[in-house]
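What follows is a group of structures, each given as structure tokens.
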Structure P
Amino acid sequence: MFLIAAAQAAETASEAVEPTGFANPETWIAITWLIVVALLARPVYRGITSGLDARAAKIKDRLAEAERLRDEAQAMLTAYQKKQREAMAEAEEIVAQAKAEAERLAKQAAADLDELVKRREQQALDRISSAEAEAMREVRNKAVEIAVAATGKLIAETLPADKANELIDAAIKDLPNRLH
């Protein structure tokens, strides 16, 4: 309001003779205006600078937080990459162990199979030998039976009765010697 009144006073004064220097009301208006601006400028400047400083601090904090989060994310990424590499190495080791175990089991199975085949082959050979021996015994026994029957028949047909009785008595006497 003061400024408006000063402006109206300056307008009425300009209709009259225009004073110069400090007598001129426009000079006083300008000086007043400069004083008001000077008085208001300092608190306004402080408010603006403190607001800008606060905003700059917030931005700085956000940037620091973003930097911290980026570093944390980078650390987590590095840790997960390391874990992934370790897991891959462990998986490769497990696969290598599984292959080695499979090869070992295959060799063991082949050795066991060879041993089983040899054992079965030996069993078959033993059975064959046993069957051959049994067949040989049967053939000998049959040959002995045939020879005894043929000899008995031949003796009965060709040997006189007194000679046959004599042979029977000698065989009976020799029987205890042959049994022991």
Structure Q
Amino acid sequence: MFKKVFFIIFSFLAFESFVVADILKYEKATYEGQTFFGDPHGRGRMEYTDGETYSGQYKFGKKDGRGFLTYNDGTTYQGQFKDDLANGLGVFTYSDGSIYTGMHKDGLSEGNGKFEYIDGRVFEGIFKNDWRYEGTITLNDGTTVTGVFPKDGKTDGKYDIIYEDGSKDVWTFKDGELVE
């Protein structure tokens, strides 16, 4: 009985002394929130001198868990973080009004996602290394183009096109040139 009571009291005192609400001042930022041994840990808010802000979860001094980040250009990211980077499901709303909703890995768009351009076009599919790689892009007039969109610009393969009126076409490219 004594050991159990001692353990409960010790645990309470230990955690109370290590996880506290605090204000930390850095050279280029100010943090307000929970800390663990002097590092952001738990819920908190960091305001940077360049105008960037982050509100969310921290783990041993790094953004980790759910959070909301506002960049100094007005771009925002709301979603999962790991090791200070976007990781997992999240939404980027860019300062120009375009929106990316989908998966992230190490701060880049990676996996299934949807990018909505400000001019009305929408790409849905697979992103690789921050690039729309394979999927369907819907143009402003309702036409859809499905295929692989390589980042280097060298288009190869077949593209299925469905026009606004429902008619279909298949375009085949080889080394970036349309093959008849």
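Laboratory data are not the source of any read-out in this text; all were calculated from the coordinates shown. This one's a predicted model, so the numbers in the text were calculated from it and none came from an experiment. Cβ atoms are built from the backbone, for glycine too; each structure is taken alone.
Among candidates P, Q, the computation of mean count of other Cβ atoms within 10 Å over residues 33-40 that gave 10.6 used structure P.
Of the structures labelled P, Q, which one yields 10.0 when mean count of other Cβ atoms within 10 Å over residues 57-64 is computed from its coordinates? This figure was derived from P.
With respect to distance in nm of label points 7 Å out along Cα→Cβ at positions 89 and 129, the largest value across structures P, Q is given by P.
As an exercise: FRET efficiency 1/(1 + (r/R0)^6) of positions 73 and 97 (r between Cβ atoms, R0 = 41 Å, to 0.05), calculated from one structure in P, Q, equals 1.00. Which structure is it?
On the way: P: 0.70; Q: 1.00.
This figure was derived from Q.
Starting from the value -35000: which structure in P, Q was helix-only ellipticity at 222 nm (-39500 (n - 2.57) for each DSSP H run of 4 or more, over all residues; to 500) calculated from?
On the way: P: -35000; Q: -3000.
Source structure: P.
One of P, Q was used to calculate FRET efficiency 1/(1 + (r/R0)^6) of positions 113 and 161 (r between Cβ atoms, R0 = 35 Å, to 0.05), giving 0.95; which? Please list the in-between numbers first.
On the way: P: 0.00; Q: 0.95.
This figure was derived from Q.
Which structure, out of P, Q, was Rg/Rh (Cα atoms, Kirkwood Rh) calculated from, if the result is 2.11? Attributed to the structure labelled P.
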